[in-house]
Structure P
Amino acid sequence: MKMVLVVDKWVETLAFLLNNNSPSVNSIAKGIDVTYSHTMKIVNVLEEMGFIKSNKSGRNRSIKLTRAGTELAKSCSHIISFLENDILPK
C-alpha cells in the first residue's frame, strides 16, 4: 500500500506539470497537497530519471517536463481517466 501512495504522488506531480507551465516547487507542493521537502524528493528523482528539468533562479526553482516526461505524464493521465471512467465504481 505504501508504494501505491508514493507512486500516486509521482503521478500527481507529472499530471500537475502537464497542466501547469513551469510551476515552482512550492506551487507543485500546494497543488498535490504534500510538503515542500516531499515535493523536492519527488522532483529530484524525476529529474535524475530524465522526466523533468529544473531551472533555479535565486531561491525559486521552476520545473518543466522533458519530452520523455511529457509522454509519461500523458500516458499516466490516460490510465487515470480510464480507471476513473471505466473501471472504478462510481
Structure Q
Amino acid sequence: MLPGDVGGGLLLARPAWHARAACRGVGADQFFVEKFGDLRPARALCSACPVRDECAAQGDEEEAGMWGGLTAGERRKARTDARRARRARAAPAA
C-alpha cells in the first residue's frame, strides 16, 4: 500500500520500489477498509505485485491497512511465528 502518510507522519521521500507497485495510483480506501470490509480487491492487487515483500516490510509495524497482501492481524501473526522459529533454532539441542 502506498499511502501519503505512514505511521502518522508524512512520508517525504518515497522509496524507489513504490514506482513498481501494482497499487500505484489506486486509492488508499481499498487498503484501509472498515471492520469486516471487503479486502478482496486489495488482495488481488497484492497477489501479483512485484514489490510485495518490500511493501510488507514497510508496513510491518503499521497497525492498520493491508501491506504486502497482509492485514494487521496477519502481520502480527507472521512476526510472532518468526520470533518462535528464531527461538526454536537458537535453543540448545536436548
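Values in this text are rule-based calculations from the coordinates and carry no lab data. Everything numeric here is computed off the predicted structure, so don't read it as measured data.
Structure above, values below:
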| read-out | value |
| --- | --- |
| Which of P, Q yields 31, 60, 9 [P(r) over Cα pairs in 10 Å bins from 0, in percent, for residues 23-62 alone, calculated] | P |
| Label whose coordinates, when volume of the Cα convex hull per residue in Å³ is calculated, return 129 (choices P, Q) | Q |
| Label whose coordinates, when helix-only ellipticity at 222 nm (-39500 (n - 2.57) for each DSSP H run of 4 or more, over all residues; to 500) is calculated, return -19500 (choices P, Q) | P |
| Origin of the value 24, where relative contact order in percent (Cα under 8 Å, 6 or more apart) was derived from one of P, Q | Q |
